Structure P
């Protein structure tokens, strides 16, 4: 029997795939104001601006315990949710901790502690649907728990999204522009079901079309064709596309409805 071929797709911001490489198309952020910490953020008075990281405003806190900057998220549907953020810490014998509160109650099982200096990393945590419910209010904070010497913590790019995967940072639907989306799509075919994390494995082309499933962006392509994955059996969907030219894009096309016929 011949080996099965698999089409692998990745996205990036550069023609060689090295800038912003990802094998998952980014979801939009469920929070507003995360690019620059605009709007109302808890404990923001304790933090100072400290440049940017990956184009995102960086907040820094030094010399004090607790008081991590945050924006509360309220669960709106029965789903898994993932929170992610960039975080960096510094100090001798300093501890940085990720604090999680659900409806005002600290959840120690979801905490994470860094006990030494560390460079920027993308931290993430998934909240399973079975453990949360609609209306729950969730807060995630990064803060200094043990001062040590010369303590400091930085954070940027807070993001909430549905699902169990932390996709690349994006602003919210009300803030996003064409320039925020990946600009290049890479593909290759082989017999390995696992996609490579090496950009040079892919053939890269400028993206010309963005595909929407039930109004949510799910991918892009050079040609007006796209493979839709992880569809549910016996379910109706609506598909739309729009055309991209640099930082300009057309309105979405008329919606095309279809229903899957796979056996449940």
Structure Q
């Protein structure tokens, strides 16, 4: 069995209070790292911190409220991480949900909001944590992106466009930061179980239809070969691989975590 010991290392996960971010934080803790998570919802953050601190030492878990689109918030979060843990080795940029809208019903303001969210949820944390990462022996930046970057959907036109741009951003960062030994990669997720999908289930499912039946039917409709939604921990394992020395010779790459949903070769 392959094992990795991250004792003494520090992982930072934005959007870490639930879903993929929470699952990723849990993996880092299991491997021995200290973990800092952030999010905008203080109650959800407190609950996440309490859950993570049950199986793991409380001193290895930090949760802080932070809006990743706010420079002051992000810089304050980086300072707190530095004060608490002394540095950072792995940054996982995970914040940002999708926007359902066609070209016809997407306003200029909606375009600006979506582009700002997808770009600056990566740009601002990366900028804030770079000084700490530069001091690390094995620094990495790993981003959660979407298959929409390569397989756009007309009902998510703004998100698809922004996600495509993130592909280039990750590649550019990887090239620019390679001389400093900072690896930059991303994952491309398909449909992953989340609170957003749970809310859709609650409003769209037929009376008596189970979550499992509803998601299986949707996966079949979308022709997902593995015939189901992905789980947060499955995306988290891909992030963990890219963020650690398990992928020490990989940078500027994108791992598809979509259950075969990708149509391109």
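Ranked by Rg/Rh (Cα atoms, Kirkwood Rh), structures P, Q are topped by P, which has the highest value. Here the criterion is relative contact order in percent (Cα under 8 Å, 6 or more apart), and among P, Q the highest value is seen for P. Of the structures labelled P, Q, which one yields 3.0 when distance in nm of label points 7 Å out along Cα→Cβ at positions 8 and 192 is computed from its coordinates? Matching structure: Q.
Matching task: 0 is the computed value of helix-only ellipticity at 222 nm (-39500 (n - 2.57) for each DSSP H run of 4 or more, over all residues; to 500). Pick the structure from P, Q. If you can, show how the numbers build up before the last one.
Values: P: 0; Q: -15000.
Comparing all candidates, it corresponds to P.
Structures compared: P, Q; top value of percent of Cα pairs over 17 Å apart, for residues 40-79 alone, i.e. the largest, recorded for P.
Looking across P, Q, the calculation of mean count of other Cβ atoms within 10 Å over residues 24-31 that yields 22.8 traces back to Q.
Which structure, out of P, Q, was semi-axes √(5λ) of the Cα gyration tensor in Å, for residues 136-239 alone derived from, given a value of 34, 20, 16? Walk me through the intermediate numbers first.
Working: P: 34, 20, 16; Q: 33, 16, 11.
Going label by label, the one that fits is P.
Every number in this text was worked out from the coordinates using simple rules, so none of it is lab data. Every value quoted in this text rests on a predicted model; they were computed, and no experiment measured them. Cβ atoms are built from the backbone, for glycine too; each structure is taken alone.
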